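Read-outs: derived from the displayed coordinates by stated rules, not from any lab. Computed from a predicted model, the values in this text were never measured in an experiment. Cβ atoms are built from the backbone, for glycine too; each structure is taken alone.
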Structure I
Amino acid sequence: MPETNPAASSPLLSARGLEISFGGIQALRGVDLDIAPGEIHCLAGENGSGKSTFTKIVAGVYQADAGEIAFNGEPAHWHHPSDAVAAGIQVIYQDLSLFPHLSVAENIAVNHMMQDRSPIISRKRMRAIAKEQLERIGLDLPLDAPVGSLSMANRQLVAICRALSMDARLLFMDEPTTALTHREVSRLLEIVLDLKRRGLSIVFISHKLDEVFSIADNISVFRDGIKVGDFAAADLDEVSLSRHMTGRDVTYERYHRTQDDDRPVLEVKELAREGHYTDVTFDVRRGDILGVIGLLGSGRTEMALSLFGLNDHTGGSIVVDGEPVTIRAPWDAMRHGIALVPEDRHEQGLFGKQSVAVNATATMLERILTSVRTLSPAKEKALAQRVVDEMKVNNRDIATRVSNLSGGNQQKVVIGKWLFRDPKVFILDSPTVGIDIGSKSEIYDQIHRLAREDMAVIMISDEAEEVVANCNRILVMHDGRILRTFQEEEIRAEGFRDRLDEIISNPDDQDQSEQQEVAR
């Protein structure tokens, strides 16, 4: 558990009766919340519960319809984000809002330099500001390196340094670990705890409950725009917190394969792509949920893209139902019954400005055409409604722009658009990243159902807990190769998750003989 901090006599931030509506939908209703000096306060809740709306009101992005905010004991009347920044409030959003083509020093110091309003930019001073903030969190990064060349973890730390350069007293961090590896998450959380020890107040927003409990002093739970309650982190566990967040008991059922037919649906033999992965060999049977896990850069996503024709392989072969196949483009993969839910649903899986109906039917255009090959709105509507109903998308209005849905409902649309194609092999790359626990449970149930109905599933993930709960076989990839293979009886053994975490975090410590093992 995190170090405790004695409660201050008065809160740093005090919100009372906050309310706001968008288009007649009330996003926050009468929210009261206090943040103490030098505490880590976590906001928990499903997507759409009001966490981000609360954050944006405090940050001056939104103006509340009702209620009031006090900061450091003074009434806060912020009409623009710059007002909140000047007061000492900083928000690191999930997209980080960095400039990838600018240097580390420029990104850290840019807000500070803009606030000075000097017509002359001193590069020497810019570097001094950046160096001071990097040293403040014990980080050594090349000041002239473009931020776009850094790992996601180091970009996150650059965003923290930029916030600190503005003398932040209250720092909001929105889903800061979504794209980080297990080791990078541990490093970031250590830095967050150190910032707390130095007196900074931090509001931490995350769907990953293990992270919440590892650093939180207090937790406020939101549901449907209402604050359910404030709790000391020590008084909750993952089960009780999940119940407060969703209003129901959330359980993740372990998957067990029951099929007797062991003939492979998909066989991958010595597949290679120069510079990405090499000698990848495995097979998937009907009813398998095959987990593929490894650190970022292990080659797992690149291999999946090759199976779907988006990343041409330079060696090896692919066999579907006993027949060698050539896959050079996505339509080749689709013709052979292979479907892919990509790693980045926003950029690769959805047409964000289009409706739910357009997205839900995008893979099945041949089914919604008239006899003269024009689009049939009636057929599109009927098919889209079937997808929405099958996937239990909460917003049943198929005319809604898909970007307006919560992350979990967006992912249900991405998965659902493939279901009525009835694929033989379904590849899901990081299917629950950034998704709340309630939607995650529903997506897991759908994946289990597909496997029980004889589909072969490949689940790519960087979460050991996810593959252990959902997969009956697991491949660990490292440096473009399969490092270890685990069968169901090993996965069910006591202590396996900790063992898997250790292998993923320290792949170079594995015996040379184990590094040569491949899936059979």
Structure II
Amino acid sequence: MRSADTVAELVRRQWGDHRTGLRDEHHTLTHHQVAAGAAARAALLVDLMPPVPGGEPHLGVLLDNTPEYPLWLSAAALAGAAVAGINPTRRGAELARDIRHTACRVLVTQRAHLPLLDGLALPGVRILVTDTEAYGELLAPYEGARPGDATLGPVRPDSRFLLSFTSGSTGAPKAALCSQGRLAAAGASLVSHFGVGRDDVHYICMPMFHGNAVIADWAPALAAGAGVALRARFSASRFLPDVRRFGATYFTYVGRAVQYLLATPPGPDDRAHPLRLGFGTEAGAVDAARFRERFGVPLVEGYGSSEGGAAIQRTPDTPTGAIGRAAPGDDLAVVSSETGKECPPARFSPTGRLLNATEAVGELVNRGRSPFEGYWRNPEAEAARLRGGWYWTGDLFYRDADGFLYFAGRTDDRLRVDSENLAAAMIEHILARWDRVAGVAVYAVPDPVAGDQVMAALALREGEAFDPTAFASFLSAQADLGTKMPPRFVRVMRELPLTATNKIHRVALRREAFHCEDPVWWRPTPGSSYEPLTPQQTATLDEEHHRHARPPT
């Protein structure tokens, strides 16, 4: 069967297919029922938001991974609308900003998330609550719809389909655009790369507001005619029972999820399952090897982003620690920010230590034709990405003599916590509200396994002392402090270090991390009380970092 040009075409192909297509704990739908449900929602959507000048209208989806999520994705594809995935870890004004910025005329949510919307100013937004009687009554008149019956206009490969939020170093998250054609092509590419077939079952346990789940899990399942199984929210303890129950053969992950799975108690039947492949990012070579040894499942690491501007694929000969080589069609280079020229290849010691980091590490750019389709209403961010005809990823890499690429960090002040990008400036803005601080700096310290952890340096006002209980109470009172934003480490200082231009010297702060003479407080576990970081605990943290080959500074 030829590759589809649009996601809508892939949805229409499900019509008449009575194999199991979509499951979760409480529901089982055939592919045909998915297509029928999508058609009904598409017809409702057309009535709720008729066409307006300016292209595809937008709906926001604020849901856990329930069957309603892929049903609304499919409905939007059929109708010719675009979906903005709304992150439920956002809070208050920032959550309202995401919905308003993406011009959502309809917001699909569930009762569990209604408290997040209390008091938010969302003028002109129609809210649909999926797990209510009123929602069922609203859908009932459209139950006889067929795919293609109701559209908002022509559905083409370049029709806008996804708006996926991705954070930069400053300001609010940006909404990266993805067309129906690009998503359909991404799904087809992964089907070819991994040999996905109609008998496969894709387990989606990563949140569907994130590109990982939609682009790398849902899209290839749709393209192959494979089944989809959902877990509302990731659960390490339910992972293997779900895989066995649903007959899952493929899943996607981020590094933290792999660590959680490895932390579950080993069992004699850890390899008794049909799973054959995991695909994702940031697992780390050590944990990927442990996962394969314990569960018998290879983890294939990749590199990509919601923007789609550059991609790296792992091949069987990829060295330990490397991500892979450039994906077909990409002309990737590691470029020096100082000279604008390509960096020389990395040189390694016999033990694998990088010997020429200063000259070898640079920003990863795509000098070829980039599939990047822009940001929603953010020309400044687009211009920063597309400079001199190249796509600049904002990520630091180095490249060995054989062309394999190794991730080395980020060019700006982003923090990547549990696979989510956070902007340091936004967290600083919130922490600065505490009446005991005169200055705040937020920065990343490496997580022992993957990504970052949040560290904050606080310069207290004259005469003030750090009170851990008061600080924790302050954090819990901030409505717009997302669940991933509270700092794990707090460094208490007399003054923040400054550069010659009177800017906060973030490089120095990141370099020292929690190895400093100032008092450092930390939370040993998420949500626990802040307590002083002792030398013994620091040594334990260092050992954990080195065990995973991720030095803490």
Structure III
Amino acid sequence: MIKHIFQIAGKPALLVKYILLSILSGMFSFAFMAFVNFLINEMMAGKAKTYNIQHIAIFAGIVFFFVLSRRIFSISIINFSQRVFWTIRKEILQLMLRSEYEQFVSFKTALHASLVRDVNVLTIASMNVIQFSSSVIVIMASFIYMAIISPLLFAVTLAVLATGVLVYYRSMQHNEGYLKKARDLEDSFILSFNALLHGFKEIHLDPNKGIDIFDKEVSVLEDKSITNNRKAYVGFLNNQIIGQVLFNCLIGVLLLGLAILLQLPAHTVVNFLFIVLFLLGATESVMVILPSLMQAKVSIERVAALQKDLESKERLEYSAGHYLRKADFNSLVFDNIIYTYHPQKTGSTTAGFSVGPVSLQVAKGEVVFIYGGNGSGKTTFILSVLGLLKPQEGQVYFNGQILNDENYKSYRMLFGVVFSDFYLFEKLFGLEAPDPERVQYYLRLFELEHKVTFQDGAFSSRDLSTGQRKRLALISVLLEDKPLLVLDEWAADQDPHFRKKFYTEIIPLLKQEGFTILAITHDDRYYHCADKLYQMDYGKLKQVPALPLSHPEVVQ
């Protein structure tokens, strides 16, 4: 457990340093107890009748070095725990960044749960694990001291502790099992939380949806989580109580039985009882910390399992990609590609929905529109085009080069995309010093110059209408200057005036700038603005005439 936490923190070499600090702190703590025991013996022997400067100096020295070592140790723990907190956060985020799109979709909830819960659990454990180690050092030192005072009494104490350890290990597996079940429920809670968070508009319109989620999902999870956590913590409490009872029985047996039976000297009994009480405190400290360490063990296993699940077969390297300039792009060809959604692990043998076989050729500077009904496969096809979903059959060629695992990353960098559920980033991440004049040109072109300014790599405001935010998202993509623009229902949120401007003015301008455009659109009034028009129907793509003569735009 300790080693794993240091490995996660990326500082395994610190383990030796903190072990030495824990030993030092524990030994000064034990030295305090041993010296107090010595002073008690001195008093019982009648030797402590005057002030002893040497004893006072030793006592003051032990207290000083105990406080000093404890302070250095505690500050080290604080620094280490913060390092653990941020290291695990970054590790999980890097796992996400290195994952394939399909993996991310599958493990999005687990990633969220790990960031929300596992990180905090491991941070708390990193604070406790050193205290745990220090207490173990005290227990070991106490054992040695007890064995010196009375080997027989030490053997009895060891038997009592062995009984407590046996009881603990017998219940440990049950307690850990309950904690694992409670941790699994956290993923389900995050799922319900996201439903409330992202579906709030729908819930606000129809409160029955929110009530249903709360009553049938959250409340049920609450009962199950409380049940499992209660069983685990009651198990730990029982272990702690059993340990206390065993120690109390040990003290009773010593005072009421062994001391009389073995005719032990009073100073031996007092010394031994003093050590037992000190040992009881250290043991209780260990027992209190054990639940948090057990939770940390569960969290470590979850993070490790998540890391294993997210490891791509291609072992993607998390590094910056390289843009292909518009001037260097020539063509994109899809040759009978097929993508099939495989059914989830429900025991069903029914094949999932398929898109394909699809063939499509896109030449440099072309404007291609795709339309189709809901569920026809448009989005799946676009995700396959972008390389987010990898086709199981067929070939993809860009600039005459066949797409394979080695160049997939470069291929994905071809595209500037505005999804229908786009995200508008706070800054122009990934771009270095965009040309201010070009930014201002696009702001004027998209009629945002009076609403938004650009400074220090960021737009002044994102508090805009959905249509205006989409314009800002497209400006951000245009500034990346990637060869291919992919737009998913981009004009759906624009007013009639700007929708017409987009199709009749902006698209021709972008084409002149060298962009190649692939757009999903249902604006049949403007289908004539495309060089090629395709219809997606039941996963099949077919080309249709791009100039519907009945439309007023064409007649004019």
If distance in nm of label points 7 Å out along Cα→Cβ at positions 162 and 434 is calculated from each of I, II, III, which structure is the one that comes out at 3.7? II
At a computed 0.30 (FRET efficiency 1/(1 + (r/R0)^6) of positions 58 and 122 (r between Cβ atoms, R0 = 35 Å, to 0.05)), which of I, II, III: III
I have -8000 for helix-only ellipticity at 222 nm (-39500 (n - 2.57) for each DSSP H run of 4 or more, over all residues; to 500), calculated from one of the structures I, II, III. Which structure is it? II
